[in-house]
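Presented below are the structures under discussion, each in the form of C-alpha cells.
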Structure I
Amino acid sequence: MTIRQVAVLGATGSIGGSTLDVIARHPDRFRASVLVANRSTEALAALCERFRPDLAIIADPAMEGDLARRLGAAGVRCEVASGPDAVTAAAAGTLCDTVVAAIVGAVGLDSTFAAARAGKRLLLANKESIVMGGALLLEALRQGGGDLIPVDSEHNAIFQCLPGGRPELARAGVRRLVLTASGGPFRGRTRADLGAITPDEACAHPKWSMGRKISVDSATLMNKGLEVIEAHHLFAAPVDCIEVVVHPQSLVHSMVDYVDGSMLAQLGNPDMRTAISCALAWPERIDAGVAPLDLAAHARLDFEKPDLDTFRCLALAFQALRAGGDATTILNAANEIAVDAFLAGTLPFLGIAELVERVLEELPAEPVVDVQTLVERDASARRSARNVLHRAYC
C-alpha cells in the first residue's frame, strides 16, 4: 500500500490537530510530510519533533530563525522555510500528494489554488477559497486532475449522502441539500439580547472547539452562510435548492432530499476526525478514533428554522449568492474585517452584520475574471469595510 504524503496547512489549528491525530493512528497509510503554521513556532516545533516532516514552514518570515533554533535544539532534521510563497510552493510541490487546506481566511487562497492546479487530493477546510473563487477553483481542479473532498462536517456529510460524492444533482434525483446548524451560543435569543455580547461569550461554542474567528462566525451564523455558498459551488446546487435548519444536538451533520421522498442523513458524534478520516481514505473507511453514536442515549433530535432577522449574516450570504459575480468575495472580506474589529472591542456584535451589509451596498457585484481580480476586489472590500468602521463606530 502506498503511503499518502500529507501537507497540513494550518497544522497547529483545530483542523490540523484532528488531521494529525488521524494520521498518527494509521502510520501505514499516511505520513505528515509538510507542516505549516502561522506564527506559533513552539507548537510547530513540537509537532515536527513528533511527526518528523520533510519540511516545516512558518508563515511569518520573522519567526523562521526561531523555528530553526527550536528544531535544532530538538534534534529534528527537516527543511525550514517561511512566508506565503513557501506555503504555496509546498502545496504544489513534490513532497506531498495530499493537501489539507486549513488556513483560516483569504490568506489561504493561493496555496489552495496551487494544490488544485497541481492535481493533489485537496481536503478543503478553507471556506474562503471557494467562497471567493468557487468557479475558478473548480476549473483549477479540472485542469489539475485532482480530487476535492470537503472537510467541513456539513459538506462532507452531503458528500457521503450523494452517490459518487458529487454527481449532477438533477440527474441523481436530488431535490434539496439541507445544511444543519447548531445555532451557536445564542440560539433562541433576540436582537435585544445581543447588544452587549462580548468576544468571550461569542467564542463559547456549545459543541465545537474552534479558533476565535470561526467561533464568532458560528455565533453570527455567517459560518453557515459561507457553507451555503460552498455547497452551491461544490455540488453545483442552485441557491433555491439549498436550505438551512438549526439542529442543536449537532448529531445530524447534513441531509440530502431526493425527489422520490427519501431523505438521506449523515449522523455521528460531533468530532471533525470523522470527516477528515473520510476525506483522507476515500473511498475506504478507516478508524478515526471517534466513539460510536448512541442514539438511545441522546433520545431526541430537534430541528427548527433559523431566525434570519436576528442573525442577519445568514440572510446576507444568501443575498450575496443570488447577486452573483464577486459579491461573495465582498461579503467574505467585509466579514473578516468586521470580526477582527469585534474581537478587538471596536465593533459591537450586532455591528458585524451591519458593516457587511453596508459594504455590499457600496460595492455592487462585478463579474469574476481571474484570481488576481478577486484579490484586488477583496482588498477593495477590506478598505471599504475599514472606512465604514471608522465612520460609524470609531
Structure II
Amino acid sequence: MAEDKQIAYIVSHFPCYTETFILNELLGLGQRNYRVKILSLKKPREKIEQEEAGAFCENTVYYPFIFGLGLWKAQVFFIAKDPRSYFTLIWEIVINCLGKPLVLLQNLAIVPKSAYFAFLMRNAGLRHIHAHFANFPATSAMIISRLLNVPFTFTCHAHDIFYDATMLDLKIKNSRACFAISEYNRNHVLNLYPALPKGKVKVIHCGVDLKKFTFLKQISSEQKLRIFSVGRLMPAKGFDDLILACGKLKKNGLNFSCQIVGEGPMEKGLRRLISRQGLEKEVILTGALCHADIIELFKQADVFVLASKKAAHRDVQDGIPIVLMEAMACGVPVISTNFSGIPELIEDKKNGFLVASNDFNGLAEAVFNLSSHKDKLAEISANARRKVEEEFNIVKTVDKLCEYFI
C-alpha cells in the first residue's frame, strides 16, 4: 500500500542544482506514491535552487550541531539499546580504513550523524534506505541499515569509486544491491573486488525526464555556429580543451560563438586561457544558471560539446554526464569523448560524435566538420532522442530502482 512506502534517501547535500539526477528520481518516486525522507549529510551550499526541489525541502533532515543535545541523545540511545552493534560498526570502519587516517576520520564523523538520522527514523515505518554516491552517503546508509535492521542500496557515480574506493566492498556485501550508472563503472568495481558476487552490482543508468525536453533541433542555417556546453568548471570536464579547440576554429576561419555555463575552481584559469587565445568575443563563461534557463539554451544551440577526460584531481572523471542526455533529448547534435561510460550513450556518427579525450585538435576538427554531416544530422538527432528514450529515461530508471526498494 502507498502509505507503507516510506523510504530514506541519503545524499551529501540537498538541494544541489548540479545533481538533477537525484531530483529526477525523487519526483519519479513521488509519482509512484513513495514517501521519501531526505537525509542530508551537509547543509546546501549552492546559490541556485531548482524550482522543483523546494517541495522536498520540508522533508529534508540535516545533521545537527555537533554539540547539540539531539545528536548525543541518539548516541546514548543506540549504545544502550545494542552496544555490540554500535561499536562493531566503529570497529569495522577502523579496520577497513587503516593506513588512510584522513579517510578514517571522515568516515568516523559519519557515525554520530547517521545514528541521529536513525534515531529520528526509528518509528517512521522505514522500509528501505538508498544513498547516492558510494563514499560517505553509502557509509551512512550502511550504518542506519545496521542500527534499524532496514535494507539499503546505493548508487555509485564517478569520483566516489575512481578517487577512493575505501570500504566499497564492505558496503556492497552489506547492501541489498549496488547500482553502477554504467557498464564501465560496474566493470571497474568488479575489477577492484573480483571476489564480490557479480550479481550484487547492477547497472541502472541515470535518467532524464523527457517531458521537459522538446525534440525540435538540427543544425541551424545561420552563418554563425552556436556551440554550447554545461558543467562544473573543473579539470575532468575538459573546458580547457574546448577553449583550445575554439582557438583552432577561429584560426581556421569558422564563424562561431561558444557559451559555457557553470561555476567552479577553474574559472579564473579558463578566463586567462580565453584571453591568451584571443577569444573574448567568441567564448563566454556565463556562470551557473538554473535548469529551466539551461533547457532554453539547448533550444538555441547548434551543437553541444563536452570534452570529458581523466584529470589529476579528486574529481577524477565523469561517469555518463546528464547534460549529454539532455542535449540528445532536445535533438542538439552532441560531440564528446570516447572516455569512461560515454560510449554507452553516444555511438560515433550514429547518434552523436566521439573524439579522443585530451585532443583539442580532434575536437576542433569534429566541430569544423559538422557541416559535412548536414544531410545526416536529422537522422543522427532522431537516433539520439531514441537512445535516451530507450535507455536513459527516468521513467524506466525509477521502475528498475523500485524493484529493490520495497
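Which of the displayed structures (I, II) returns the greatest value of mean count of other Cβ atoms within 10 Å over residues 72-79 on calculation?
Working: I: 12.6; II: 16.4.
The maximum falls on structure II.
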Here FRET efficiency 1/(1 + (r/R0)^6) of positions 136 and 360 (r between Cβ atoms, R0 = 25 Å, to 0.05) was calculated and came to 0.10; which of the structures I, II was it taken from?
II
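Using FRET efficiency 1/(1 + (r/R0)^6) of positions 24 and 80 (r between Cβ atoms, R0 = 41 Å, to 0.05) for the comparison, can you identify which of I, II gives the largest number? If you can, show how the numbers build up before the last one.
On the way: I: 1.00; II: 0.50.
The structure with the largest value is I.
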Parent structure of the calculated result 27, 21, 16, given that semi-axes √(5λ) of the Cα gyration tensor in Å, for residues 200-351 alone is the read-out and I, II the choices:
I
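Where a number appears in this text, it was derived from the coordinates with a stated rule and is not lab data. Computed from a prediction, not measured in an experiment: that's the story for all the values here. Cβ atoms are built from the backbone, for glycine too; each structure is taken alone.
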